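Structures for review follow.
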Structure P
């Protein structure tokens, strides 16, 4: 499982270093890379086998709504395989870097079955949004259902 948060920089060629704790999860999956796509002004990284599960779920949903067709088009259409090099780096395609506002400082966040890649600015906005949401009773009740 992907866990933890770490702060990094993206190099001038668009490569990021995968933390060793994330690399262990990727290797345990039997691969040397991930699939990266865009979501919520950040990027999501999945192991190849987890991505296959997601594709199967997306295909199983009938394309009956405009929203689902649009999501499928953008989420799957914006996905790129990213192989790890010998220094455990992956190249983030420029299209994805632009979408996520990634220029230099980034944040990698483990979210159990995947990890996310954020520009530091977008991550700070996301963190602040959660702080605001935590003031709402409904949100606190949802989290309390987890036993936290």
Structure Q
């Protein structure tokens, strides 16, 4: 597994491409117009509109650079996982020791969202589950202590 790569679903890859295009085609033009207007107001040293527009421009350029870097190193995950082993793209059903079953999808860092059951492959749980098989147990260190999980199913 490549640690410098950004593992993305095709959906997330497309979403980032759309955001990048919007930032370059719409937001850059909009901020250029704001800067021109602010410059027309006169003295730039005390021009709040100008400084605000410059800050926003820096934020936009930073996000453009970030997205370009992610897309440059992106590896698209297909959802097809090695037979019987947990990998990026796997849907894993686990049972917490003494608790209920939970379902997680192992994803790249860009897509991690615990509310949607998407766990990063860099998270403690994601790292513990990678390359494991159905029936195996893993132990995860959490802020509240160690938690054991049993792997019930892998899809």
Structure R
């Protein structure tokens, strides 16, 4: 897992070409002006999902992992906690859904606070629980860049 401000994203450009393309996208687009939806960057290899939602209480959260994609989760506006732990620390709630590239888990981890201008990168072994409220429900706009592994 990586957590940082987009202003420091140059530090991570050499990790992979897909991460570089995703970070470039976040750095060059008018993210505030993007409507909710899916935006291709490099076909199905790298794409953006624009989301808007109200953050939710911790008790409503579930940990999730993805096998086919790395997530770059960037907060455009609002703030949220994202739970994090290595997947080996959790108990599976269901089997892996290959079509949706997701599996859900229960257990405990640490909470990382993200605010506008910050991003987190989650690799396949990084279980994460997004959308958790800081001080009660809050409107959040987020761009999730999906990068094929």
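No value in this document is a laboratory result; all are computed from the given coordinates. Computed from a prediction, not measured in an experiment: that's the story for all the values here. Cβ atoms are built from the backbone, for glycine too; each structure is taken alone.
Given a value of 10.8 for mean count of other Cβ atoms within 10 Å over residues 31-38, calculated from one of P, Q, R, which structure does it belong to? Write down the numbers at each step before the final one.
Values: P: 20.0; Q: 14.4; R: 10.8.
Derived from R, not from the others.
Can you tell which of P, Q, R yields 127 when volume of the Cα convex hull per residue in Å³, for residues 15-62 alone is derived from it? Write down the numbers at each step before the final one.
Working: P: 88; Q: 53; R: 127.
Checking each candidate, the match is R.
Quick check on the output: 49 is percent of Cα pairs over 21 Å apart, derived from one of P, Q, R. Which one produced it? Don't jump to the answer; show the numbers that get you there.
Numbers: P: 49; Q: 57; R: 41.
Considering all the candidates, the number was obtained from P.
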